[in-house]
Structure P
Amino acid sequence: MSETKTYQLSNKNGLTIEFMPRGAKVISVQLPDTQNPGKTVDVMIGYDTVQEAIDGDAYIGAICGRFANRIAKGHFVLDGKEYQLALNDGQNHLHGGPTGFNSRDWNVKETKIAGRAGAYELTLHSPDGDENYPGNLDVKATYSLSDDNEFIIDFEATTDKPTVINLTSHPYLNMRGAGSGPVFGHQIEVNAKQFTPIADGVPSGEIRNVEGTPMDLRKPVKIGDAINTPYEQIQLFKGFDHNWIIDKPVGEMGFCGRVTDPESGRFVEVYSTQPGLQVYTAMHFNSSQTGKGGIPFCSYCAVALEPQGIPDAPNKPMFPSAVLRPGEVYRQTLVYKFGWE
């Protein structure tokens with residue numbers, strides 16, 4: 001497989017999703033530009049070339065695993081056996097480690113799904129001991145696009161030993177268009193009554209009500225207004241890098257959240273079977289990297305919406321289990337539904 005090859009999904013409405021095998025990274029999301037008929041707007045921040053995407057930020061548009069988000073001190077116990085993972089985020093383990101699924105070459109095969117405008121199967125084998133995780137893990141991610149403007153990611157995985165798993169996608173979106181500056185004017189809504197406060201970089205184990213706090217996003221609020229607050233959780237990061245517990249039954253598909261750019265009328269809605277939604281307002285970018293069109297990635301230049309299991313679930317029995325055992329099939333679905341007015 002050519003490392004520089006890319007694949008596209010397009011529908012009848014002019015929506016096009018482009019991705020590459022390395023990391024299964026989504027590299028562009030082109031929406032019709034209603035203000036300039038016949039043209040499109042790329043709402044996915046990223047790079048001008050595949051090589052730049054390979055060399056650049058590790059997680060933009062990638063599938064993260066074997067365990068997305070953080071595991072405290074890289075340590076967990078499963079069936080009485082201790083496992084120590086790499087510490088690649090301060091004192092914690094992040095997104096599957098230094099050579100997580102975001103850095104692997106996925107096998108890509110075109111497929112057909114009834115009712116979808118197009119679909120591809122992406123597969124990956126993660127051997128026993130990969131990044132010190134137990135079990136041979138076989139993963140399939142199916143990318144498909146509907147004529148309802150839904151980009152659908154269906155995950156499946158099986159293992160031959162008990163292991164932990166948490167897969168997500170990590171798109172960085174700016175609905176005004178890549179390179180158009182901070183997303184402070186975007187409105188965000190999250191369907192959650194509760195979130196998981198952070199201590200030492202991971203959820204503390206507390207499940208806190210959002211009522212009366214800036215974390216209450218049940219009604220749309222401007223991102224700039226929400227994060228411009230002295231609330232201690234926001235001050236930890238100077239923005240959002242938190243998990244919300246979605247208000248729906250565990251395992252059932254439901255509405256997670258929505259981000260809208262009122263100026264352009266473009267929006268994305270997120271639906272998922274996962275119990276949590278991580279929202280990250282891209283504070284780590286500091287204009288040292290150049291993105292599409294030669295424009296540097298500034299702080300807050302995008303928002304990442306990542307449906308997933310609850311971070312540090314292997315160490316927090318109060319959270320839904322992230323354990324996968326032989327004979328079981330891990331199944332989760334993520335949907336990014338795009339719209340424009």
Structure Q
Amino acid sequence: MAEHKIQLDDQHISCQPDESILNALLREKVDISYGCQQGVCQSCMMRSLDSPPPSESQNGLTDQLKEQNYFLACLCYPQQTMRIGRRDHTDFITHGTVSTKKNLNSETILLTLDIDDPLNYYAGQFVNLQREDGLIRSYSIANNSIHSKQLTFHIRRLPGGQFSEWAHQELKLGDRIALSEPQGLCYYQADNLEQPLLLIGTGSGLAPLAGIISEALHQGHTGDISLYHGSRDETGLYWVEEMQELTNKHTNFHYTPCISKGEPPRHIAAGRANDVAFKALTDLKGYRIYLCGHPDMVNSSKRQAFMNGASLSDIYADAFHVVSNSSE
């Protein structure tokens with residue numbers, strides 16, 4: 001496989017064999033937005049200006065974006081010389097104003113944005129947030145779809161994370177943030193209200209799961225809803241009281257907080273959230289599964305859920321990828 005030349009603005013870059021456009025740009029220290037590097041968050045979306053990009057680089061994009069030759073730089077391995085352009089900022093369809101910012105625990109904040117224009121989304125989806133200097137990161141929506149003009153996010157501080165450190169330390173009430181269209185396939189569907197649901201999350205992976213649970217209960221879901229939320233220790237957990245209140249209010253909702261290190265208090269289970277869940281629920285035939293959080297947990301839980309009887313078509317996942325100390 002030969003190397004191919006990539007032109008971005010006035011810069012010409014050689015893309016080595018088996019090297020993605022994203023990696024080539026990063027190697028040359030080009031300032032480009034990116035996140036998961038797995039084709040999920042779509043932060044690295046770019047546009048081919050002279051020819052259609054490889055079809056594999058358009059996985060997950062809408063037909064409209066494909067027709068306009070948009071592609072994901074992390075998935076794009078050039079097959080010819082390409083002239084590319086940055087993503088048009090008009091892809092960010094509205095703005096939000098920070099109306100709430102409070103601590104959920106020592107490392108996670110609850111951020112609420114009042115949105116200029118109503119957003120049509122499914123509970124569990126994510127949006128890209130963009131600050132004024134153009135830095136983009138993806139965060140899951142933590143509320144149900146009733147709140148079309150107000151969105152909440154759980155933003156976990158990552159050491160050296162440009163966006164999360166800024167959100168924790170500098171972002172203040174009244175500040176403005178641009179938002180993209182909602183994205184992602186890990187969301188609640190009210191097509192079978194009697195289907196049992198199993199939700200497993202780690203850390204701020206609780207955010208989309210909380211939205212899914214809220215939406216399911218609002219829609220009158222009658223099947224059992226079992227949530228297992230895990231952290232290394234008790235300080236990493238949050239919304240424990242709120243989830244316990246839901247268990248008291250809804251007989252079909254069951255909540256199990258878990259910690260993997262140390263001796264847990266009486267109301268918390270010992271062990272990783274996925275291990276505790278699969279030990280308790282050994283037959284998952286007919287279940288719909290939602291997995292959100294650390295990629296290792298998500299990937300291993302997919303396999304285990306399938307081994308425990310769940311259909312692959314009923315397993316929905318959102319892995320929270322952490323890239324480097326310069327992004328999250």
Structure R
Amino acid sequence: MLELVFLGTAASAPSIQRGLPAQMVLYRDERFLVDCGEGTQRQILRSGLGFRRLNRVLLTHGHLDHILGLGGLISTFSRWEAVEDLEIYGARRTLDRVNDLVFGVVLRGARPPVGIDLVDVKPGVLLESPEFEVTAFSVQHRGPGCLGYRFSEKARRPFLAERAEALGVPPGPVRRDLVNGQTVTLADGRTVAPDDVLGPDRPGVSIAVTGDLGQVEDLVDAVRGVDLLVCEATYLARDREMARRFGHITAEQGAWLAREAGVRMLVFNHLSQRYRIREILGEAQPIFESTVVARDFDRFAVTRERIVMTNQQLQDDSELGDVRVDGDGGVDI
């Protein structure tokens with residue numbers, strides 16, 4: 001199972017209901033913070049996630065609405081000692097700006113309170129274990145070095161307990177060895193191979209977070225078949241010229257990407273205050289029906305069987321953020 005928690009879903013500037021971009025992906029004991037807009041540390045506390053084991057931050061790009069929260073987060077880590085080291089991943093241009101922010105402004109030449117490692121990311125496999133991998137892919141936004149990330153469980157062969165029982169395979173290390181692909185010898189001298197007790201491959205689940213986008217046509221392969229696609233919806237089609245000018249896409253384009261890539265569910269974030277939720281869904285769902293609009297603190301649990309969304313912060317079923325105010329939501333710095 002993979003989980004995704006939205007900590008901030010606004011575009012460019014926060015609103016009363018929405019914080020600046022940040023989301024956390026959880027897999028077993030691992031946690032990945034994707035982007036860290038202003039106020040993210042408070043959102044982490046409000047969500048109940050806390051700071052423990054939060055030692056990886058993956059940045060999609062270097063605009064301030066996606067990185068400004070790093071200063072406060074690192075300052076807090078220096079006092080709370082929640083982590084011993086922090087890995088910050090991003091393209092070189094993004095890391096240069098993070099370096100200026102963290103070492104030039106927050107620390108001002110002082111010794112970092114925690115070990116900080118700035119990891120220059122290139123498209124491809126970023127992190128990998130036998131069960132899980134994180135890959136990065138290029139996206140077009142404004143300027144070079146913009147990235148999206150894909151989090152994927154690897155395919156695995158389920159252990160067939162009934163077949164193992166029939167063969168007399170005892171519980172414990174012997175079964176573990178079989179799951180790990182090793183042939184074992186039982187106490188009576190018989191050998192049992194992994195194929196004897198393992199079923200056919202079952203694909204794992206996956207989540208892709210695209211970050212800010214200026215186009216979608218080049219991303220179909222990068223996000224093909226993911227269970228949960230997180231994509232911006234900063235503009236509607238009626239404002240497509242403005243979207244193009246600011247290097248963003250429309251909800252219509254995001255829905256097209258989800259349909260062409262064959263994903264299970266599309267979740268929109270990076271939302272402008274100028275549109276109502278029903279307007280965004282009204283544009284996207286005729287193209288891709290399984291579309292939802294994220295709210296701060298929405299939590300998605302993704303399994304092969306289903307995708308479940310909860311939000312413990314909400315007290316009713318009202319449309320969170322369903323307000324109309326001035327502003328184009330497209331000015332990134």
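FYI, it's all coordinate maths here, none of it is from the lab. As the structure is a computational prediction, the values presented were derived from the model and not from experiment. Cβ atoms are built from the backbone, for glycine too; each structure is taken alone.
Some observations on this one:
- Given 4.5 for mean projected area of the Cα convex hull in nm², for residues 52-123 alone, calculated: source structure among P, Q, R: R
- Ranked by distance in nm of label points 7 Å out along Cα→Cβ at positions 140 and 196, structures P, Q, R are topped by R, which has the highest value.
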